[in-house]
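Visitor: These are the structures, in structure tokens.
Every read-out reported here was derived from the displayed coordinates using simple, explicitly stated rules and does not represent laboratory data. Predicted model, so just to flag it, every value in this text is computed and none were measured. Cβ atoms are built from the backbone, for glycine too; each structure is taken alone.
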Structure P
Amino acid sequence: MKFSKFASRFDSDSGIVQLMDDLGNAMTGNNDLLMLGGGNPSHIPIVQECFRESLLRLIKNPALFSHVIGNYELPQGNQDFINAIVAMINEQYGWGIKSENVALTIGSQSAFFFLFNMLGGEHEDGTHQKILLP
């Protein structure tokens with residue numbers, strides 16, 4: 001199959017692909033291994049208990065379960081969740097952000113992918129912007 005130039009960037013080895021391969025192999029081969037890095041998933045008992053309780057509440061509420069399983073959210077993400085995040089950030093840090101300042105993604109990899117591709121690379125006016133990390 002012939003892929004676009006954009007797709008070819010995902011067809012070769014990259015740092016993240018190698019990292020995910022290493023993490024996956026490490027967790028499937030040694031049950032005594034303690035996962036101390038590499039992001040999620042991880043096994044933190046108190047966090048797992050919070051997830052378990054939330055999932056049980058979800059399953060016990062047929063209308064909410066149907067909504068979560070079968071309905072699309074807005075592209076920005078679930079508005080109630082975003083509003084809760086905005087309230088928490090404003091309360092904890094004294095900022096004045098609004099819901100339009102927040103977008104939800106499925107994880108840090110996709111968030112950085114979107115962010116770097118929005119800000120870096122070739123722009124409509126022909127300029128080329130770089131992303132520099134410390």
Structure Q
Amino acid sequence: MVLIDKMERILAVCEFHGECEKVIQKVLEIGSEGDFVYILYFIPSKMHETIDKKAHTMIKGEAKKVLQTCIEKIRKEEISCKGKIKRGNAFSAMKKIVNKYKSTLIIIGYDKKGLFSHYSMEELMQKIADIASIPVMVVK
């Protein structure tokens with residue numbers, strides 16, 4: 001009998017205030033050649049409302065650099081990867097990506113000051129379980 005490794009389709013969720021590096025490190029520990037990773041990098045909506053155009057451009061530019069660095073790091077390990085910078089409803093965006101790419105695992109960064117800080121880790125995992133019936137890993 002030949003066992004065939006199942007290809008993982010990982011949704012990695014990072015945010016501007018969080019440490020995306022830890023999420024990517026976990027992706028690299030779990031992922032392997034032939035897997036697919038989609039990175040959703042969130043910039044909080046309130047940030048857009050409270051800053052001027054120049055600061056907005058600077059933050060978006062920094063976010064693009066971070067996202068591109070993460071994508072390159074994952075591709076270096078011969079893992080397919082795409083990514084997008086988003087703002088707005090994180091759960092809605094996650095649901096769309098999970099369905100579009102048929103994700104098999106979500107790895108999400110959690111920071112006390114971040115996008116999901118008003119949820120406990122248990123509440124966050126439950127909220128994600130409500131939108132996607134796949135395993136969730138929270139990285140602190």
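Visitor: With relative contact order in percent (Cα under 8 Å, 6 or more apart) computed per structure, which member of P, Q shows the largest figure?
Guide: Q
Visitor: Shifting gears a bit: Of structures P, Q, which gives 12.3, 32 when Rg and Dmax of the Cα atoms in Å, for residues 43-82 alone is computed from the coordinates?
Guide: P
Visitor: I would also like to ask the following. Among the shown structures P, Q, from which was the value -16500 of helix-only ellipticity at 222 nm (-39500 (n - 2.57) for each DSSP H run of 4 or more, over all residues; to 500) calculated?
Guide: Attributed to the structure labelled P.
Visitor: When Cα extents along the principal axes in Å is computed for each of P, Q, which one produces 51, 46, 37?
Guide: Label of the source structure: P.
Visitor: Of the structures labelled P, Q, one was used to calculate mean count of other Cβ atoms within 10 Å over residues 91-98, giving 17.0. Name it.
Guide: Q
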